[in-house]
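Each structure below is given as structure tokens.
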Structure P
Amino acid sequence: MKGPQTLLDAENNWQTDLGAWFPGERVVLRGKDLFHELGDYSWMGLLLYGITGREFNEKQIRLFEGMWTISTSYPDPRLWNNRVAALAGTTRSTSVLGISAATAVSEASIYGRRPDIRTIDFLYRAKKQLSSGN
């Protein structure tokens, strides 16, 4: 079944094998009770378990935490996306909206290496023309 009917069928009951919430009782994630069996997991350990269904050892979790830190934690205000997030914070926007806006500008082509490549290309061509006497 495809189309709007699929969404309507799942409106009040989303069928999944990953877990379920039983109001007032428990939360199950991949067959384990979130608060009793997974309660001692670190945030990264729980995230990795939720994504993969595998349990990682402490060294592996620390590795992923390190990768997360060096790839997401640059508080430098000169970075455009950090300025966008800061602006959202000063306007009392929601955190989700601020982070979403910052992520959106991070994806922009002008933020990436494309301008640098075009600049280097221009400089090489200009040098070549100057060297040839044009």
Structure Q
Amino acid sequence: SGLQSGEPELAACLMAERMRLIPLLERRKAALCRDRTGALIAVADAVISRYQTAKDRRGLLDYDDLIDKALVLLAEERAAWVHYKLDQGIDHVLVDEAQDTSPKQWEIIRRLTAEFFAGAGARTVRRTMFAVGDEKQS
């Protein structure tokens, strides 16, 4: 306030310069963020690639691989046999922590339980699906 009252022209020039610099500083921050994000993506890509190579070399599967393979198995044309075999042994499905269930996992559940709700089947047992979740944790 002292500069504005004592040197109004200087104060106006400084304010104009400030207003000119603010967008430039924001652009600089955005460029730094872009560059750092690019570097992080490059590192993450290398880590993921090495992880996948190590799994492949050892013939290992992780949890996500199991989900993907189960989904593929249940979606294939020849899946009818798998569904038939599973249909003979699954009468009830309980999904715990439903709020943490991924879309792929829900698709597996949907495929496993599709026959539960398809009408009368060869078996007369009552089949159910029950999901438990906590919306506060979602």
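The numbers here are math on the coordinates, done by the rules we state, and not lab data. For clarity, every value in this text was computed on a predicted model and none was experimentally measured. Cβ atoms are built from the backbone, for glycine too; each structure is taken alone.
Where does the value 6.8 come from, among P, Q, when distance in nm of label points 7 Å out along Cα→Cβ at positions 8 and 104 is the thing being computed? Source structure: Q. Quick one: helix-only ellipticity at 222 nm (-39500 (n - 2.57) for each DSSP H run of 4 or more, over all residues; to 500) came out at -17000 when computed from one of P, Q, so which one is it? Label of the source structure: P.
When FRET efficiency 1/(1 + (r/R0)^6) of positions 32 and 88 (r between Cβ atoms, R0 = 41 Å, to 0.05) is computed for each of P, Q, the one that comes out at 0.10 is Q.
Computing distance in nm of label points 7 Å out along Cα→Cβ at positions 16 and 40 across structures P, Q gives 4.0 for structure Q. Here relative contact order in percent (Cα under 8 Å, 6 or more apart) is compared for structures P, Q. The highest value is that of Q. Looking at Rg/Rh (Cα atoms, Kirkwood Rh) for structures P, Q, the greatest value goes to Q.
Work out which structure the value 4.3 belongs to, where distance in nm of label points 7 Å out along Cα→Cβ at positions 24 and 64 was derived from one of P, Q. The structure behind it is Q.
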